[in-house]
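The structures considered in this document are given below.
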Structure 1
């Protein structure tokens, strides 16, 4: 049986809602660990899948069955997106730094300072020049 809105709200009541960007569609990420092939969700990187509003029912069922916990989800309102060529050009123009990622970096710890420290942590893990950037005050970058 499909969960209703009250069941969805109860299932994910302890989950934070994050701002993902100015575009309207909402989405969520789910940390799947070694269960990386979960039907109905697209794997983004090993151990991390993507879901959209139309897959919330399936996500709630995974929690209900004990396959995942509500803490394995991060919800976002909105997203940021680019056309493939636009993003490629911006990367080539050094507007962006591309880095490998892991579910640990995305989910981090649950403290409020997580989002503020994420960029610094990623730069430090990249090492070299990027590590130096992580120690500069924001206004100098």
Structure 2
């Protein structure tokens, strides 16, 4: 079947399902980690991180000009790989950010660390949302 086919194939459904399941598993893991490491107040931060990353990817897909949309099918495997590597990389990078939720009241550097935390951990959700949205944009 040519690349200009209409509709999704079974492999496309499998790809979307695996990326979505991976993003959901990462979000659930973040809830557990935040509730242990940063106390329960920050456990709900995982939901906002997922929404930030997925919303940013939707904005990028909307902004992409139509001439770049023709190249999306060849980039889909790379987007899925970026999501996979982003999960591991963001978790490792977040461990090096010295954010301490107890010192946020008197140490204003903690706000910058919290912003860095948000940006670093929302990266895999960005790539996962971009891959899922690109699949659905190219093959509706």
Structure 3
């Protein structure tokens, strides 16, 4: 299903984070950037791993790296949090899910109200009793 503008905003704000890999430390690391340790593995390409939760912080770090002429690589990944599947299910729209839940709730409410009206009407109940008696005999 196609994502709405609200779904994309939820993804960018609460689910996605930008991973930036560099060969050397930048001149300055903007606020909002966290440096994660890189595992010691033979043949690894990058020496430093930075994580930016906001797009603006990632853009500031990328600008700093470009101005310094440093080689870097970026990757946008989903955070591993408990709420990620709730607000950003793979290939599904949260907005449409909420719309369908609301429409179903409203429909069930009106069906319940209609059934209460029918069961509270003495003429309908009398016809129902007569129909049951007819079926029994």
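Quick notes on this one:
- Value 0.95, calculated as FRET efficiency 1/(1 + (r/R0)^6) of positions 77 and 125 (r between Cβ atoms, R0 = 30 Å, to 0.05), assigned to which of 1, 2, 3: 2
- Given -9500 for helix-only ellipticity at 222 nm (-39500 (n - 2.57) for each DSSP H run of 4 or more, over all residues; to 500), calculated: source structure among 1, 2, 3: 1
- Among 1, 2, 3, which structure scores highest (criterion: distance in nm of label points 7 Å out along Cα→Cβ at positions 53 and 117): 3
- Taking distance in nm of label points 7 Å out along Cα→Cβ at positions 21 and 93 as the criterion, the highest value among 1, 2, 3 goes to 3.
- Taking relative contact order in percent (Cα under 8 Å, 6 or more apart) as the criterion, the largest value within structures 1, 2, 3 is that of 2.
- Identity of the structure behind 17.2, 62 (criterion: Rg and Dmax of the Cα atoms in Å, calculated), options 1, 2, 3: 2
FYI, it's all coordinate maths here, none of it is from the lab. Quick caveat: nothing in here was measured; it's all calculated off a predicted structure. Cβ atoms are built from the backbone, for glycine too; each structure is taken alone.
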